[in-house]
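Next up: some structures, all given as structure tokens.
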Structure 1
Amino acid sequence: MKYTTKRYIASFIRVLIMLCIALITIFPFLWIFSSSLKTNLEISQFPPSLLPKEAHWENFSALLVDPIFWQFLRNTLLLILGNTIGTLLSSSFVAYPLARLNFPGKGLVFSIIVATMMVPGITLITPQYMLFNQFGWLDTLLPMIVPAFFAYPYNVFLFRQFFRSVPKDLDEAAYIDGCGKLGVFLRILLPLSRPVFITIGILSAVFWWNELTQPLIYLNSDTWKPLTVALMTRFKFYGLGPNTPTWNVLMAVSTLMILPPIALYLCASRYLVEGIKTSGMKG
């Protein structure tokens, strides 16, 4: 009886701690959504209130009928589409020979690729900026899309680990049936690799949906800026003077930016977990 009571108390404390952690995690999102429905004056009042006195949905409708919002959204989607397609194609092609073929120096090549993951990306910004400036690519999306077609090390690692988990007996059976190495890749590995493709696609999409540093460096005009940069510049003083931040509009844009990654995760969480799990099954 005493043991059962102690177990119930321990379970209650554990659930209570989990609820507190969940509340702390969710509260910023609730505050952002609540602020998006307030007036600019109501956000600035003290003491602050969590719920708005009256829901102002016009903060969202004003954005959705503004062509400039859709222009920034288009640029963000172009970044996501270009990088996702580029990294899926290039990383899978690079990972295939590293996982399934034998050639001199394969281990060294893979070690070098993995070693580049240790280099902070920000250290490469200056030489890349100088290179892209020579190409005349500044103030376009090319500096952020073209590198994806040369494979990202982490994605190569995930693809290689997944390809190594597929039994090589399938390759030998395909060779007997007349398939070449490219045929094995296209007809055997790719159909089996849906989880890792979805995983890397989700990771790439979420990264470029949230990316701020590279667009700030490579883009100057509003023509190709994504939503992350517009959130700092265009929507900060939306409709008011240059020295009056429109916090309610900023919160409305922030809410719209939070929803797609959450929806994407909820729809594809099973594939995301499966892809990461199976990619680490074999070293």
Structure 2
Amino acid sequence: MEFLFNAYNARIIINIGIYIIMALGLNLITGVTGQLSLGHAAFMSLGAYASSLLTMKLGVPFGFALLGGALTAALFGVLLGFPTLRLTGDYLAMATLGFAEIVRVVLTNMEITGGALGLSPIPQKTNLLLVFVFVILVVFAMVRIENSRFGRALMAIREDEIAAEAMGINTLRYKIMAFAIGSFCAGLGGSLYAHFITYINPVDFNFNKSIEILNMVVLGGMGSIPGTILGSIVLTIAPEFLRFVEQYRMLFYGALLVILMIFRPNGLLGGVNFTELVLRTFRIKRKSRAASGKKEGVR
């Protein structure tokens, strides 16, 4: 246990938890609702900066600062959603990418955010237990959402937006709600990240960060909650395992993604009904135990 939870391993586990929270938010937007967003890092940065300023400048308690950062990101998600979520596909991706760049440039040029030098020292409040609790809460919320009427409406929009609208679903409203929830998760993850790293810089939230989170969703399987969790774990741990080839680390990292996409084009758990798989495994084990019990009784 001491080896598992030493400072280095605890740091990796905390990062995994933070990425799971943010990736699940993007999975709701892209995987469940089918809206391609390339601006998730912008909502992460809004949550990180908002919560950091609340704790540093105003002395707000950490819990309220986390909520403030997440709500700030959700608010901007709604404001962005009204003009852009009428778009689809590549057009929506370009709009969210443009928004992310606007946010990054504004944060770089604002005095209150520390500009290009970044913001520090942020109080270190994030710990392993807190991240674990939030991961459980977010996973539970996402499962409930996907199995609700609201979640089924989002899936209908993903499959055929025109047909969904013809069936009486207000597609714009549902997409904005999904965008707000996904942005809330990104803001929450950004707030936890800022209060764990204790220093943030606009460069930390560039285009590559959005692509990194999107890769976690795609690798795990679009629309799959267990897949998104697995993708977050794999892509957070992979760079650490590749440190022994530091000069070629990104080469191996890219090759790993290519190989996985060739053999699992739908993602690691894409198209797998995880609940049914668990139940089926449980039934098989129970039947095998019953059969072995009968054999022993016959003997």
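List of remarks:
- Of the structures 1, 2, the one that 0.45 was derived from, the read-out being FRET efficiency 1/(1 + (r/R0)^6) of positions 11 and 211 (r between Cβ atoms, R0 = 41 Å, to 0.05): 1
- Answer label among 1, 2 for the case where P(r) over Cα pairs in 5 Å bins from 0, in percent, calculated from the coordinates, equals 1, 5, 11, 15, 16, 16, 13, 9, 5, 3, 2, 1, 1, 1, 0, 0, 0: 2
- If helix-only ellipticity at 222 nm (-39500 (n - 2.57) for each DSSP H run of 4 or more, over all residues; to 500) is computed and equals -24500, the structure in 1, 2: 2
- Distance in nm of label points 7 Å out along Cα→Cβ at positions 35 and 139 - highest-scoring structure of 1, 2: 1
- Ranked by distance in nm of label points 7 Å out along Cα→Cβ at positions 67 and 115, structures 1, 2 are topped by 1, which has the highest value.
- With mean count of other Cβ atoms within 10 Å over residues 27-34 derived as 14.0, matching label from 1, 2: 1
Every number here is computed from the coordinates shown, using simple stated rules; none is lab data. For clarity, every value in this text was computed on a predicted model and none was experimentally measured. Cβ atoms are built from the backbone, for glycine too; each structure is taken alone.
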